[in-house]
Structure I
Amino acid sequence: MENDLLKDLKEAVLESISPKTEERAYLKEIAELLIKKIDRIACSMNLKDVSAKLVGSAARNTWISGTHDLDIFIMFPGDASRAELEKKGLIIARMIAEESESFEERYAEHPYINMRYRGFDVDIVPCFRVDSASCIRSAVDRTPFHNEFIKENIQGLEKEVLLLKQFMKGTGVYGSELRTQGFSGYLTELLVIKYGSFENVIRSACDWQPGTYIDLNSHGIMKHKEPLIMVDPTDPKRNVAAALSLDKFCMFIDSCREFVLHPSLDIFFPRAVIQIDDMKLFQKLKSRGTAFIAITFKTPDVVEDVLYPQLYKMEQAVVALLEEHEFKVLNKGSWAGQNTVVLLELISANLPALSKHRGPPVWVHQHAESFKNKYMAAEDVFTFYIENGIYVAEVPRKYPDAYLLLKERLTSCSIGKQVSFAVKDGFKVLRGSEICSIQDPSLKLFLMNWPGI
C-alpha cells in the first residue's frame, strides 16, 4: 500500500464515519438521561445496590457515525438471585420503555428490553455485578469487564478501530451475531490493541491461517478449535472469536490481500446492489440452469441468536433429506423477516422415474439369493441384472420431484424447537418465479446477493 494513497483513503473514510461533535454530545445526553432514570427507579424500589452503566462502543468512543446504538446494563449485586434479577430488572426496563417510541421484550439467557428512544436503538439489559469475568453468572456479566479493559487500552487508537470496523462492514464480515458469524466490535478493538493500527491489522491478516492464536495477556488456559483464537484478556477460558465462521475468517483474509494490492474506497463503501423487478430477478436465477426451491413459514418470535442456529440446523437437515433421495444441492441459505425463507439451489429438482438399487456381490451366496428373490418377485421392478459382479435392481423412484419430497417429508426432519413448531403450524414450498414474487425489499436484496447473481 502506498503511504500517500493510504493516508488520503483513511482521511476520506474517517471524514465519512467519525461522529461529529454535536452527534457525540447528543449521544452522551441521551445515555446520561437514561442512566439517571434507571438509577432513580431502582432507588424508588429500594434497590440501593442496583445501578445503571453504559457499555459497548458508545462508552468506548469506537462507534461509527449514524449507528445510534446504546447498551445500558442494569447491574444487580453478584449475590442477588436470578429470579430477582429477571423480575425486578424487567420491571425497571419496562418503566423506562413506557417513554419510548416502541419497544419489545426479548429473551436470550434472560429477558431484556429493546426499544427505540429519541432516535436511538437501546438495549436495557439486567446483569450481575461480579468480581471478575471468570466468575460470571450469566453471559452478559463479562461485558462491563470488556468495557474497562478496552477503555484502559484503546486511548489514541479509536480512529484505527473506526477504520477497521468500516473495512469489515464493507467486506461483509462485521457482526458476531449468529446470523452473520463475523467479527464482533470487541474483537475488532482487541485486534487494533494487538497490532497497533488499522494498517498493521490488515497486513498481518494477509498471512493468517486457521488456528491463528492471539493472547494479549499470555494467560490462556484452554484449547480452542476455531479458525481464529483471541483469548479474552478478562477471561482466560474464553475465545472472543468463537462466533467467527471459517468462511468469514477467510473472506477477511482475502479482502485484506486485495486491499494491500489495490487500496480503494470501494472496499469500505461497496456500491449498493441495484434492485430489479421480479421478472428480471427470475431471469437471473433461471440463467444459472439450476433449480431453486424455497421453504417459507412464519418466523418464530425469538431473538436472531436463537433463530439462526435453528435455521442453519434446518438447512443441514433439509440438505440431508434431499441428498438421501439423490438430489444434489449446490447452495443453501436462510433469510428471516416477518416470514422466514430457506432457499435451496439444486442442480436439478427432477430425477428419472427409476433408481438403481445395488445389492450384494453374486458370490455372497445367502445375501445375494435373498436380494435376488425379493426383487425378481416384485412387480414394479423395471429390470434386474448383474453389473461388475453385483446384483442391480432398477426400481421406481419414490420421490422423483424435490418439490413433492419437501412437501411430504419436511416435518420429519430434525430441526430446532421453535422452528419446528413454526413449520408444523404451516409452511409453503415455492419454486421458480413463485420465489421472486414474495414482496419484501430485504428478501430481494438477499436474492440479489446469492452466489453468481
Structure II
Amino acid sequence: MPDTRRPNIVLILSDDHAAHAMSCYGSQVNETPSLDRIATEGVRFDRAGCTNALCAPSRASILTGTHSHRNGMMTLTTPFDSTQPTFPALIQAAGYRTALFGKWHLGHGAGHDPDGFDEWQILDGQGEYDDPELISPAGRTQHPGYVTDVLTDLALEWLDQQGGTQPWLLLLWHKAPHRRWFPGPHEQHLYTDVTFPEPSTLFDDYEGRADAAGEAAIRVGRDLDELDVKTTIPAFDTADERTSWFYQRYLRDYLRCVAGIDRTTGRLLDYLDATEQSDDTLVTYASDQGFFLGDHGWFDKRFMYSDSMRIPLVMRYPAEIPPGTVSTDFALNLDLAQTFLDFAGIEAPDRMQGRSLRPLCRGEHTPWRTHVYYRYWEHLKAGVGAHVGVRTERYALIHYYGEALGVTGSIDEPRHPEWELFDLESDPLELRSCYHDPAYTQVRDELTELLVSTIHETHDTPPPSLHHLAHAS
C-alpha cells in the first residue's frame, strides 16, 4: 500500500553515465558499491530510458515530465522556458523546502534560470571540473576543489540547515562523467594498471545499417583527441591499434569520474543514516542519458541505439519500496516528474506526458506501456542525423528523416531519408538492420504504423518524410 506520509526527496543526476558502467547492471569494467546500495535497498529499473539523448533536452524532460517538442528544449542551444510547470515548482508550492546544486545547462537569465527553488547554485553551462564557478541569485562565486565534491558539500550543508519541520526536495545534479573526463584527486590512482576488456563491437564496420551510423563523428579512434586523453598521441601501425589505445585511456578517466560520483553518493547516504532521515527519504539516482563505452566503436550518445538511450535508474524509500525490487517495464526520464509529485501527494498537470513509477517501485503488476517514443532533433551535430523512432520489447524502428527542420542548433544540410529495424531478440547489439528483409515486412509495416500513431498521441509533428503516412492514418 502507498505510504501516506510526504517523504523527503533526493534526485542525484549524473551526466552521460552509461547503465553498463554500474555494477548492479552487470558492468564488466567497474564497481559502484554506493549506487548499488540504492538498488539493493530499493528498486532497479532494467528498462529505463530517455526520449532524446542530449544533456539539456533530457534535463528539461525530467523537470517538466514532457517530450522535447512540448517543453521546447529540442537541442543544446535553445534556452529553457523555466516559467512552464516543473515538478520542483509544484513541490515547493505544496510546502516543501527545495534546493538545486550542480549542472543546469538550460540557459541563464530571466525566464531561464531555475524556478521553484528556495536555494540554487548552478554551473555556468557545462562548467569546469576543477575550482568550478557557480551562479546563484547573489551572483557568481568560484569554489576551490573538485566539482563532484564541491556540489556534494553544498548539498550536505543545505541539508544541515533544514530544521525537520518541512519535507525537503534536493536536486544534486553532477557534471561528471561528461567529456573531457577529468577525475578528482581521490580517484586519480584508480585503474592505473588495469586493461579493460574491449566491447565486442569496438571495431564495428557499420555495414548492414543506415548510412547515418557510418557518418557519425563520434568514433573512439578517429574523433577523440589529446585533450581527451591528456597525453601526446603516439604513432600507430593500424587504425585498430589507435582505437584500442584511445579506448583504454578515455575509459579509464571516465570510470574514475564515475567512481567520484559513487563515493560522494555514499557520503550522502551515510549522512541520511547519521541524521536518521533514511527511512523518510526517497533517494533516486539516474543519468540524463546513456553513453557509448566503445560500443559500435563510439563514445558520446545521441542515437536511439540502446547504449545511448538506456539510463541507469535506481530508487530507495524504505517506507514503501521493498528491497531488491527489479522492474523490467519501460520507464522513462519524463516519468520522474509525475513520480515525485505522486510521492509528495500532488496531482500532476494534464500537460505532463509520463506516468508515475510508484506502482512499479512497489513491485505491483499493473497495465503499462508496451513501447517508447524517441526523437533526436540536433541534425548532423557530431555527424548524427535527426531521427525518430519507437522501441518495443523485441524491436527497434528508427527513421532518419534527413532534415534540420529549422530547429535551432541543427545543421541545415539535407540527407536522404533512411530506416533501420532491429530484431532485439536475434540481434541485441543492433548490428544488422532487417528493415529491407522480406521476412520482416509485416513487422516493419506494423511498427511504422505504431510510430505514426505515437507521433500523433504525443502531439508531435511528423517530419516531411512521414507526411504521406501520417495523412493516410
Structure III
Amino acid sequence: MSKRTILDADKPLSQSLLWQIQRAYFAQAGMKAWQDDVVPSDISSNPVMARAYSQMVFGYLRDCFSAAQRGEFALDPNQPINIIELGAGSGRLAYHFLQTFWLRYQQSPFASQPIQYVMTDFVPEVVDFWRNHERFRPFFEAGVLDVALFDVMDQERPFHLQIANQTLTPANTANPVVLIANYFFDSIPQDSFVVEDGLLCQNLLTLTSSQPEPDLADPTLWNRLELHYEPIPLADAPYDEPLYNQILNAYEANLPDCSFSFPNVGLDCVKYWSGFGNGRFLLLTSDRGYSTPDALISQPDPLPNLHGSFSLMVNYHAIGEFISRSSGLVCQVPHYQDNIQVLAYLLGDLPQAGLETQLAFADAVGAAGPDDFQALKSVLEKQYGTMSLPELLSFLRLSGWDATILADMLPHLQTRVETADPVWYADVAAALHRVWQNYLPLRQNDTLFKQISSLLDLMGYEAVKWHGEDTGHSQ
C-alpha cells in the first residue's frame, strides 16, 4: 500500500481542513457552482418550497400584527421587517418567494409596514450576480430586496446592505427578523461525537491524501482524500456555551452507542441572529438531516456527500433542543420526511404564542408540504410519456409553475399539443407564460426561452411579442 500524506491530524470536525477546502471551492467557482448544476438546489429552491415559506411568513406576520394591535408586541412602523436568506446560492428561492409573496403582501392588511428581503452569501461574485440580474431589478427598485455579504465564520464583519447602503446592527434592528436557511447548515462547520459504552467521546478527524496538496482549490482534490475518525473520551466540557453541553449531556444519558453530528457553528449563527430584532426571530430551514433522537441512532460517522463541494446531514434535533431550552418554539411534522426536512423555529417574545405560525406550518408543511411534493414528483416524472395533456398541465400548476419540471416534460408536452384540439392552446400558452415569468435564468445562453418559443410557434403564437422583448437573462 502506498504511503498517504497526512493533511490534517486529530482535529475536531469543525476545525478540519475540510472546511477550508469547501470555502476555496465556492470562492473559486462563484455562480458556476449553480450554473453548472454542481451544487444541487432544485429540491430546496423550487416554487413549492417558496410557497410554503410564504405561507409561514404570513402566519408569523399575522401573529406579530395581532399582538401589536393589542399592545402585547412591539413593532416599529418606520423600520422594515427583514427577511434574511443565509446563503442564497442560485437566488432562485428568493425569486420564487418574492413572486408569490410580494403582490399578496401589498394587498394584505399590514401592507403599510415596510418589509425587505435580503439575499446573502460570503462570495462577492455571487452577490454581484444577483445585483445585476434583470429579473431582480423591479424588486430592487421597489425597495423590497437588498443584498449583503455574510460569512458565518466571520461574524465580526459589518452586515451591510449594498443597495440601501446601510449597516444593520442589533441596535438599529428593532423589528423581528425572519431567517431562511436552506441547504445552509449542511455546508458549514459542525462537530462529530460518539457515545461509546455509555460515555461521550469527541470524534477527531484525520485527513489524508494520496499526494501532497499545495492547492486546496484543486477541483480534483476530493478524489484523493480519505477521512479517518477516532473517538476520544472528553476530559472537559467541549464548549463554552452551557446549552450546547447540556444537549450533549442529554445525548450521553439517553442515547445508546451511536455516532452523531453536532451543529455548533450553526448554533453560533442562530445565537448571532438572536441579537437582532430584540431577540425575536422566525427561522425557516430545510435540508437533509435528522429531527428526532431515533433518527440519530445507527448513523455512521459523518462523511461528506460530494458534489463539487460537500455537505453533511444536519442534526436538526440539536437545533430544536437549543431553541426549546431557550424558551422558543419548534414546529416540525410528526411523520418522517424522506426527501427533505422542513422545520420552523421561533425564538424570543412569541406573539400570540405563535398560534398563526403553527397553523400555517401545519397547512404548508404538515398537511402536504415540500417533502410530499418531492415524493410525488419522483413518481410522476417517470410517467410523463403516459400522461395526458390535462394531466401534464395539472402537474405544472401543482408545482407552482416550476421551470425545471417543464423542461423535463417538454418533449411529452409537445407531443400532446401536436394532436390536441386547438381549444387547449390558450391553456398551454398561459402555462408557458406563467412558467417563464416564474423562472430565474442563470446563464446568458439559457435554452428554456427557445424551447418555449418553439412550442408557442407550433400553436401559432409569436413568442417574442407574446413574452415581451425582455427574456430575463442576467447581464
Which of I, II, III yields -13000 for helix-only ellipticity at 222 nm (-39500 (n - 2.57) for each DSSP H run of 4 or more, over all residues; to 500), as computed? I
Value 64, 56, 44, calculated as Cα extents along the principal axes in Å from one of I, II, III, is from structure II
With relative contact order in percent (Cα under 8 Å, 6 or more apart) derived from the coordinates and found to be 19, which of I, II, III does the value describe? III
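A short reminder: the numbers here are calculations on the coordinates, not readings from a lab. No experiment lies behind these values; they were computed from the predicted model shown.
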